[in-house]
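Take a look at these structures.
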Structure I
Amino acid sequence: EYGSFNTLREGANLTGKKGPVDFALSLSRWDTVSFSAINYRRGASERDGYHNWQGSVRLGAELPKEGRLEFDFRWMQGIVNFDGFTLAGDPADVLGAGSQSNQYVFAGSYVQPITSWWSQKLTLSRATDNLASHSGTFERNVVTGVEGPVDPSNMFNSDIDTTSNRIEWQHNFQLGKPWLLTAGYQFREQLGEITDFVLPMQSIPNKIVSSNAGFAEAQLNLWDRLFGTAGIRQDKYNVFGSATTYRVTGGYLHQETGTKIRGSYGTGFRAPSINELFFPNFGNPNLQPEKSQGLDVAVDQTLFKERVTLSAGYFWTRYRNLILSVFDLTACPAPFFFCAQNAGLARAEGVEASAKFKLVEDQPWIKSLYLQFQYTYTSTTNLTNQDTRLPKWPLNQWSTILSYQPIESLRVNLEGRILGQRFNDADNNQSLPSFNVWNLSATYDLNRRFQVYTRVDNLFNEKYEEVLFFGTPIRSIFGGVRMNVDVPL
């Protein structure tokens, strides 16, 4: 694939099976000159590129008595350039600022039925991540145009090593058709070490966040009409103590009319991650665990032999110590002024609605024409901060997809996304206006082996910001070729 911003993507996948053994291999590369991390419409000029390599290997084997053994390996290397802010908080082009990451994930799983109604699955995984970041040495204030060396207090050069380990042992018990019981144990561990080459005394060695958890869930299915689940989980953390969470769901399907009523209620507990606690110039070691409780109810309806699908629902969630990434010139350190903070008490509630129409299907003059809409209204309140809205959460969101297939080999999609007004900061002083972005894509099958495709992102060249001060792409055009070859083993 090649396109705007000198973007080049290359990739290959290979899958196969021989007897009881199956495998999958993939390798891809993505290089782009890209655009400025700080919005060029605010005066930024230098480009901040991105380079990425990814590879994966999966090897599986079928075992006697319906067992399976599988090994997975994934690797990713990324190099990204970025910008920052001056000591006064103005956005700035920063030359030479960037980071390089190397991630490795190793995982294995073993599935084996014990009886006709009892099966087990054991999963082990280990992920390592090394991130080296540096601040650059020269900057240009895009507000005043002043150029000069980066202020010494804004400079950084760090190396972050994190390791995540997980062990999970799950057992499933099928008690007749109506009942499925699940129980298991999970161990999770995050280890982090930060080396600061500018201020060695701020290096953080050997931080560990770990938890042991037991969980159980019961699923009920009566006559394929009445559905329900009830689950409970107990976590014990080495740093944040113990937490018990639960969730119950229920639903009823009236098959004769295609009507489904569903709902759920549950509680949640999220401990801060190593990065949220200690990441340089972002982490907050004083973060408290996030707790939540929420409910939702909804109705789904199919009409006209499932040619029309409608859905509408209500949701409500209450948070204690909600963990947010906020922009704050006072509370967050330079040079980015972004950091993790707890929001105290907060609430989010709203409604969701969606509709899907199969306008045309399998006609002589057209293969298919589908139209889909989705709308979400979310009212958020930071109850600790004088009833302000939560940052980054829009009141209104819309999305739509029009999918057109005139013939079997040609497909065209038009996708639109509308994001309503929201605030960038916790005090609601920085308003971000609404925007709408449309993307157009098409694929054409030349034959069973070759497919050509193209897409246009930001079709109408909308001027917008997802995050205050940061850039988004202008109208961008890409095109490529996919090849599929079946080789007998």
Structure II
Amino acid sequence: STLTPIGYRQIFSATQEALITAFFIGDLFIVLPILMERSRALLEEHVAIAPEAGSLPEIIIPAGFNFPHAGKVLSLSFILFAGWYANSDLGIEQYPQLAFVGLFSFFGSLNIAVPYLLDLFRIPADTFHLFLAAGVINSRFGTLVAAVHTLVLGLLGACAVTGALRLSPRRIVRYALVTALLGSLVIGGTRAFFSTFARPEYDADEVVAGMQLLSAQQPTIVHRDPPANRVGFDPSRSQLDLVRENRVLRVGYLEDSLPYAFFNSAGDLVGFDVEMAHAFARELGVGVVFVPVTRELGRLREELAGAYCDLVMSGAVVTAGRASEFLYSTSYLDETLAFVVPDHRRRDFGDWERIRSLKGVRIAVPAISAFVEKLKADAPDAELVSFRDSAAVFGERSQKLDAILLPAERGSVWTLTHPQYCVVVPQPGIMKIPLAYLVARQDQPLANVVNTWIELKKRDGTITSLYEYWILGRNAAPRRPRWSVVSDLLHWTE
């Protein structure tokens, strides 16, 4: 109405059926014929133009259908929202890039353009699920806005071609001021509301820290530091006999060995292997004492030889080199070798050929010879940074790294505490890594019992259920009852 003789009331009166249809159906293409027909009727009724000029919307509207409409352009606001939600806010200097790149990316599908923009501005890719979840509602309003945009484009284009535009500086300035005022109120009000009442809280890391053991615990003692008084042993007797005689199973654990052994927020030692240790002690009818062990292989060899503990149950990786120095149980779980990378780099590490083409890439690798050799063979030009403590490598050192080599099962847990990362399993050639328990004094009778017990736990579903809970995270978060008018508002229930 600012630029043409047609008022906004007349426009909405003539096209309300088409706009309502577009909103409920969610498809702009279906209402294009109606919009062309109503545009022609509005021009013939309110604009003094030649009769043949009334067919201009039938040319302009189909041509403009292929260009990004206002409904798509408004989706750019989701990128800003996603950055705010994930604490990866865009700087003002990035807005021109967002507008320019976003406009051209919206020539295609939104479901392709939005993930591309999230990667471009290094916003966690998980936020795309929010876009999909809100798509049921947003698509309706987006189609409504697109229909209005298409209608206005047809009317303005026809008036411009026929010379019927009214360029009144006073009207244009008034329109610009009103638009700026309303836009500021909406944006400012929305920001104030979300900042005050709906500030997002990421709690997946709290879920991990709050996990508890599923089954009943055996009588337990947990040592944070190596105990001063170590239990002696009789070299002439089996370690299994000593466990039964002392009625205590001593289990070595590696601290912060997520998700196999770690201390939760309550200070309790929990994890997949901690659960397994309790189950094994329960089968033997003994209590369990957890003692910390070192990651340094030389000292660990001495501790096992001296029966400092009976078993090490903490996600120990089996390698050919270690098998000649330690007695392992049968494998109870297989891990998959993967990379933990920032979300925006996940495509770079999706296949080995692309990894080999990267220049100056720095990859953190656990201090395990099999992992180092694998990476040297498949990515010979990469700079390898060895580490023993996963928690440390996800700290300040991670800023100087391009990727972290970890089993996918461990990496997925670390991505919960560091959501800006994701797990990528490079193709082809998936590498499986067996996990097993270390047996003290290379005691074969104890190893035989452990092996048999592991096979039983595989078959009765115990290992599967623990894998689903500790590694896949199923049912890790306590279920909360849904909000109810009766209980939460009226308080009619006890």
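Coordinate-derived values only; no laboratory data. On a predicted model such as this, the values are computed, not experimentally measured, just so you know. Cβ atoms are built from the backbone, for glycine too; each structure is taken alone.
Match the computed value -0.25 of log10 I(q)/I(0) by the Debye sum over Cα atoms at q = 0.05 Å⁻¹ to one of the structures I, II, and report its label. Computed on structure I.
Which structure, out of I, II, was distance in nm of label points 7 Å out along Cα→Cβ at positions 262 and 278 derived from, given a value of 1.8? Attributed to the structure labelled II. In this comparison of I, II, the computed figure 1.6 for distance in nm of label points 7 Å out along Cα→Cβ at positions 46 and 174 is attributed to II. Taking distance in nm of label points 7 Å out along Cα→Cβ at positions 22 and 286 as the criterion, which structure among I, II has the greatest value? Between I, II, the highest calculated value is found for II.
I, II: which one has FRET efficiency 1/(1 + (r/R0)^6) of positions 318 and 406 (r between Cβ atoms, R0 = 35 Å, to 0.05), as calculated, at 0.10? List each step's numbers first, then the result.
Values: I: 0.10; II: 1.00.
The correct label is I.
When helix-only ellipticity at 222 nm (-39500 (n - 2.57) for each DSSP H run of 4 or more, over all residues; to 500) is computed for each of I, II, the one that comes out at -15000 is II. Computing relative contact order in percent (Cα under 8 Å, 6 or more apart) across structures I, II gives 15 for structure II. Structures compared: I, II; top value of distance in nm of label points 7 Å out along Cα→Cβ at positions 102 and 254, i.e. the largest, recorded for I.
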